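Quick heads-up: structures coming right below.
FYI, it's all coordinate maths here, none of it is from the lab. All values reported here derive from a predicted model rather than from experimental measurement. Cβ atoms are built from the backbone, for glycine too; each structure is taken alone.
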Structure I
C-alpha cells in the first residue's frame, strides 16, 4: 500500500502581526536532520523554531539505510525503537558477477548490541516519527510548515531571517541559524559558498516497487549487488527490501542517457520484469540521480552553521548521507547547548567543523572509491576491476576487493583537541548488554546525552559536579551499578579502568586511577575550556 502523504497543518506565524522575540535557534529544513536537531536541542532545554517551505514528508523512499550508530542516536532522541519495529532488519549482503554469487558478508557477526548493523526504512517514515516526537515538546519546538526562508543577514551577534508564508512575509531574529536545508541549500546559495570535491557523470535509476513475493531465499531480507548482471549487461544493479513489501532497485544508466525518458514507466517496467521475473509488482516511485562527493570548506560561518547535506554530499552507495547527517546533529547539539548556556566558549563550535569535516571527508573518500570501482574512469581502474571480479569467483582474497559501497560506520575522533590522549579516546561508544536494578539495560542508554564517567570493574569513581557516574561489575557504591551478564562490557573496554564519555557517546578520556582533578580537566578540555 502506498504511503499516505497527509499534509501537516499550516499555522499563522506570530511575526505576521507583531515582532517576535529573538529566538535562540532557527532551523531551516524539516527533514530528518532538521527535525533531529530540534529534538536534540529540546532534550537539552534549548528552544528552536523549525522553518520548512513544504508541508509533507519526503516523497519516495530516498534515504533508506539507517546504520547501527545512527539508530543509537535515534534511540537517545526517542524514535529508535519505533524505527526498529517498523524497519526491515538485514545484515547479510551478497555480491554477484554476472549470474554468479562471488562474495557475501555479515555486517554484525557478534552479539551484544541493542541495535542491528542496519535497518531499511523509508525516509518518509523517519520524518513522520521525528515530527511526532518533536510535537512532544510544544514549549521548545515551534514547527512552522509552509514557511519559506527567502533571505537572511548575519549581523554578528544574531541573524535576521526573511520568511515567506501563504499569508505574507515576516522577519524573525535568532542567535544561531542552522542550515539543514539539504544538498540544494538555499542558505548556502545566498552566501555564495561553493562545494569542493568530485561530481560523477554516471546516472542511476531508482525504482521503488511494491511486490508481495520476496526474491530472497526463505524471505530473509538481504542486500544484493550485481556487477554486469545478465538482466542489465555491462552495468551494475542493487536490490534492497523495505517495509510494506516495497523493494528498492538501483540501475546504472548510460552516461548520456535522457533521465526523463529513462524514468518513464514504459522504460522502467520492462527492466524491473527482467529482474523479478513473473512476480507481480506495482511501480511506486521512480527517480534518476547523479553522484556527487563534495563538501563545504567550512561548516561554521559565525552565526550560520551547516548541518547534513547542506554541508556535505556523498553518493548513496554505502549509506553515508543520512547517517553522516545524523552524526552531525549528535556532534553539534551538545556543543551549541553548552555555548548557549554559558558553559563553554563560542569557539567550541569550531570543533564541530573540525570533527565533522573529518567525518565527511572519510565518507567522501569511501564513497568515491566505491563509485570509481563500480564505474571505472581510467584504463587502470577498469583493468583492476575486471581482474578483481575475475579472481573473485575462486580466490577468497580477491572477494574483499569488490567495492559496492563500504557501509557506514562511525569515525574515530582520536587526535582531535577535545580528547585527552589515550588508547580509547575518540572512539564512539561500543554497546554491551547490562543488568541493573530495574532489569535488562544497554550501555548506550546510560552514556549518551550527558558527560558520563563509567567504571569498568572494581574501581572507585569520584563525585564531580556535572558528570554522571555508573559502575559496571561493581558493588557497594553510592551511584548506579550494573552487572555485566555476558562479560562483553569488560571485554570491550577492559577491567580496572574508567572512561569519560562525551554527551555524543565518544570517549574523551580514560583513566586507570581516576581522580577528581584529572577527570575535571578532561571534561573541561572536551568543553573547549582552558585547563
Structure II
C-alpha cells in the first residue's frame, strides 16, 4: 500500500473530515524543500479523498517571522530591517515584500495541482484571531516552562513568557523579551536584543506594554496553537523538527496539556537534497519550485515526492533529469498497459503512484507519449516549435486530431527539454545538423564508411520511416557490409553532425525528412578518397 494511503486510513479512523497543514517562512525565497512540504500535504489530502473522506490543504505563510538574513534577491540595505516581522518590511519593486516571494511560489504550486487554503500568520495574530490562545499560554506559562524543561531539557527563567511582542519603538520582534503581564492583561517587554538566524541583533532598549494582538507566540507554542485554531489533523514536517526533544515532541505535549486538543498525525520527511548536499544560501545551491518546473513537467515534481517513503533520501540533480524522466515515463507506460512491471514490482502500487503524481484526476483515457530523450533530439533539430510538431505528426508519433490535450502536454514537455539542453546538458549531448556537407567533413570518412552510407541510402528509401525499423536497418546493414557498428554509426554522425557521436540513430534520422536524409547519405557516400580528389 502506498505510504499516503496508510496515513489516510489512520486519519479516517479519527473521522471523515481532515485538514492537512503546511507552513512556509517568508523571510526569503521559498525553495523546493518548502514546496515539498505543501505537496506532501496535498498527496495525503488526495489519498483521504480517494478513500471517501473529505480533506483540504491549509497553507500558512509565516509572515510574522522575523527577517533573519538578507536574501540575495533583495537590496542589501534591507539589513537595517533584520529582526522585524516580514509583513512589516518595505515594498520590493513596488509590491509588498511578502507578495514578492509568495506570488511565484503559489503559481508554482498551482502548476503541480496544489490549491491550498491560504492562511496568514500576521492576520491570525494582528487580526486578533489568536488572542484567546495567547491568553491561555500566558496564564499557563509556569506549566509551559515545565513542559519545555521536561521534554527538551531547556530551562527558562521564572519570568520567561511564551510571547514575542513587536517593539513599538523599533518595530523588531526578534529582540523583545516578555517578562510579565500588567493589571490590564497587557504583556510587558524589554527590547534587549536577540538572535535572528545565526546573527545577534541588538535591541533598542525600549520597555513597553503590548496588547495580546501585538505580537505572537514563541515557535513551539505557535505551532501547537495553530493546530487548535485551524483544526489541523495532519501535518508534514522535516526530520529536524522530529529530533528527540525537538519541536514536534514539545508541541505534541503542549497541544494536549495547554490547549486541550489532540495532536495531529505527523508526516516526517527527509530533507530535499540537491546534487548530494543540503540546500544552502552560502553554497549557492538553492533550487526553487519554479526553477525545477523549467526542466520537468509538473507531474514529475509530484512523482519525485510520491515515489518513495517520505523518510527515504531524495536527491535532485540537474544532470540526471533525463534518467528521472525515463523512470517516470516507464511508470506511465505501465499504468496504461504499454509495458509490464518487473517481477518485484506490484502493478497496483505502480498504478497508485502514477495517480498520485498526476496534477489532476482522472487520467486521460489514452496515452500518447513522446519520450523526453527523443524530445532532447527533436528540440535541437527543430528550433521552431511548430516544425517539431509537424515532424511528430509526419512520423505518426502525434495524431492529427487531439481530443484529450496530448498536444499541450507534449508542447510543455518539449519546452522542458529545450530548457535542459540550454542550461544543463553536457556538450556531448548538444548538436546541430550540418546544412551542407563541407569537404573537410566528408574527408573524415574512409572508403568502407562511404560504401556503407551509399548502401544505407538505398535501404532507407524503402524501409518504413519508423525509429525502431530504421535502427534495425542501420545495425543489420553494418554487419552485411562487414563494418563495425561503431564505425557505421560514426559514419552517420559525421555526415550529419560533423562528429563521431550523436543521439540514437533510428529516431534521430526519422525525425528528419526521408528524402533529405537519403540525399545526404548519397552525397557522403559518393566515391572513394581517390575519386573525390580526382
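Rank structures I, II by distance in nm of label points 7 Å out along Cα→Cβ at positions 81 and 441 and report only the one at the top, that is, the highest.
Numbers: I: 1.5; II: 5.5.
For this comparison of distance in nm of label points 7 Å out along Cα→Cβ at positions 81 and 441, the top structure is II.
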Fill in: Which of I, II leads on Cα Rg over 2.2 N^0.38 Å, largest value
II
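Of structures I, II, which gives -14000 when helix-only ellipticity at 222 nm (-39500 (n - 2.57) for each DSSP H run of 4 or more, over all residues; to 500) is computed from the coordinates?
Values: I: -8500; II: -14000.
Clearly, the read-out refers to II.
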Worksheet item: Among the shown structures I, II, from which was the value -0.46, -0.57, -0.87, -1.04 of log10 I(q)/I(0) by the Debye sum over Cα atoms at q = 0.07, 0.08, 0.11, 0.13 Å⁻¹, for residues 177-448 alone calculated?
Response: II
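Going by distance in nm of label points 7 Å out along Cα→Cβ at positions 89 and 489, which of structures I, II comes out largest?
Numbers: I: 2.2; II: 5.1.
Answer by largest value of distance in nm of label points 7 Å out along Cα→Cβ at positions 89 and 489: II.
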Worksheet item: Suppose you compute FRET efficiency 1/(1 + (r/R0)^6) of positions 105 and 153 (r between Cβ atoms, R0 = 41 Å, to 0.05) for every structure in I, II: which one lands on 0.25?
Response: I
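Which of I, II yields 16.9 for mean count of other Cβ atoms within 10 Å over residues 305-312, as computed?
Working: I: 28.2; II: 16.9.
This figure was derived from II.
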Worksheet, complete the sentence: Value 1.1, calculated as distance in nm of label points 7 Å out along Cα→Cβ at positions 377 and 433 from one of I, II, is from structure II
